[in-house]
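Below: a set of structures, written as structure tokens.
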Structure I
């Protein structure tokens, strides 16, 4: 029985933007019809979204919840759990997040998955999935376990090509092991999600700047530099080309060199997709010089205005397909505790304002179409990550993950009014719209800023990458 109808005059569908009624039955969309074309069933609730913008729920494919992070006193600590981050997500119009399961956190990959699920099941107000993360020197029996995990619905595997900082030894996977993992991915139709920097260049620059006494975090862009991104991206891409059937998703692309490497590879037919972060899209290395400039940082570093311009161009030429957050929800004290190139805290609290921020910048300031905006904050992530057409689309048969943006709510971002950290790197920015309604699989979970959901609402999502993603299709 249809229980909910959302009527809007600006509903964003794959066929374009128009005036439609969305009929919701149970957890899915039963039909989308021209407004008023069908009678309202008895007992169904009609929500009038006239004058507002109706989109599919946002998807953030890159978050870190309950993640290890030192406290300012040096003791071991954790970032905020999904209990907190998911509530911020649904308030901001994101209905699905993808986090990480570290394969090393269990005797087997399956054990690691089961351990990680304890952090999420019953603790999440939105739907979720996990990338499998492999690190360091890989056990001989790991490839077989990765194959089993892919078949079980964990279709993406995170790989580091660098230790990131000198204190994180054991994060980087050597290229021989990457070669082995790529063969597993190709055989099982999984996808590699890559943190790609050249470790030799990065560690050389740490040594160089430390010798020269230039250890302040403002110099971070010299360490995690554009040359590192260029060399590493092209090396990973070349390796993937030698293993037929390998598909890649390059995480947090930060430089023009990375955009060029992806664009060139795609022109050769390589199935490779790019993700940038809202930090890179909106801030540059010049922002490190501002008071509390650490709050804008994540790894790799912010880059130049020219690199930032290339990222925006990448959203138009097919090289950048998703805008994520690299969410690290921590206190301001934790975020600012490091002030050196080798101890500054990465990640940002940004899952809540992401959708509104990107709407403001893309549609309001840069003239992107509503469909382009929706692709970058939802649809493309669903397609690449194996969630489509269940997620990321307003269509009959899809999950009823629906968000209504109110262009009359042009609020100024204030950390005190958000639901994640005690600070926001977006403090003081005026939005062109803000969500007034979030529906998760047919259930109204946020309405008018009031949370009506439950931490039991979120469900783990089985994922299988669609075959067309292995063709390098233009999204």
Structure II
């Protein structure tokens, strides 16, 4: 039983072929998502939605030409952003990505940003880049006022593949747009009314794996899900903690709660009555890149050329001079969601530990500590049982030392999935549930294999 998982990422679009019986991934295909739109020689936070659609179809057709026995298609992608859709279900404009910053602009003469003003109107914490924040901004600029619907880009593509003429999205995507009630599993009508948003422009929402239709009247297409949740599913997380470290970092684990324990922790839908805690760092793995840039400046200052493998050199030499008086590095270079003005800082420096080796190790420990702080906030509220850490993202896959630090920080063993495209893998698994091949989410996740498995 072969399934296809399509992931529409911000910088890459990929398709993974998944064997539902063995849990193996015979092959992955990908292409660069180089569709950002340039205006007046400046790159915007918008992408060419039609070009993304073309790239997705091209990849799918490439896969089907080699694997004609694909039995179903799952779709996932970048959350929060929106596309506008015409009455005939054609695209009405670009993709306004999760990076789109219109919500930070001032709303009239209120002294508040569009995002903050919308938050006050509705009682929901809204941020720039959230789909309904973007819609709220456009409503007051008379932009796209004739569009019939909005959707996430991957939600639209799944419907397009299935031959739908009205958008249907999953709760994982709907919640990412904002003004969504976890308790009711629906957009909050009162909040929409307060914001002046016409509910008819919103897509229908489902909370379970369903088949939308068939691609070319042949291959079942599952409703698209958000990439955070798809990655959670594709990593095989059950009573585990998912740690994802790339440019940013996230910690995710299951919960049955509906309210958040603190401002830096979110609760997001997963599937049906299942939910996950999510703590997201605004910097995460980028902290190591910032340190690398600093070392490059020092090397250049000495008249030398930085080695191409500087990351490898940094990690090979990283160590603690004295564990009893180790350097402490708070890596909050970008602040936090609740406190964007927070700053990074180094403390506990001595004449002995002020070395590149100690600072590099302290940076990695700081990345782990920020996630562990989020985990402790969750434990005070829910205290979920956790068997192990599951690590994903290149920040973990390519950094054995960081894996060791995470295991020591959390006092839990860490496993890494064999499949390197967890979100595409998770979308394919979700499609296999929708077709009835798997009876449940737990059964589907049981086929995930790990690098350290015997």
Exercise. Between structures I, II, where is Rg/Rh (Cα atoms, Kirkwood Rh), for residues 140-411 alone highest?
Worked result: II
For this session: Identify the structure, out of I, II, from whose coordinates FRET efficiency 1/(1 + (r/R0)^6) of positions 156 and 380 (r between Cβ atoms, R0 = 41 Å, to 0.05) was calculated to give 1.00.
Result: I
Exercise. If we compute distance in nm of label points 7 Å out along Cα→Cβ at positions 92 and 108 for structures I, II, which one ends up with the highest value?
Worked result: I
Problem set entry | Structure responsible for -8000, with helix-only ellipticity at 222 nm (-39500 (n - 2.57) for each DSSP H run of 4 or more, over all residues; to 500) calculated and labels I, II on offer | I
For this session: Of the structures I, II, report the one carrying the highest value of mean count of other Cβ atoms within 10 Å over residues 340-347.
Result: I
Exercise. Given structures I, II, which gives the highest value for Kirkwood radius over Cα pairs in Å?
Worked result: II
Problem set entry | Entry that produces 0.65 once FRET efficiency 1/(1 + (r/R0)^6) of positions 180 and 220 (r between Cβ atoms, R0 = 30 Å, to 0.05) is calculated, selected from I, II | II
Problem set entry | Highest-scoring label, criterion being relative contact order in percent (Cα under 8 Å, 6 or more apart), among I, II | I
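Every read-out reported here was derived from the displayed coordinates using simple, explicitly stated rules and does not represent laboratory data. All figures in this text were calculated on a predicted structure; none of them were measured in a lab. Cβ atoms are built from the backbone, for glycine too; each structure is taken alone.
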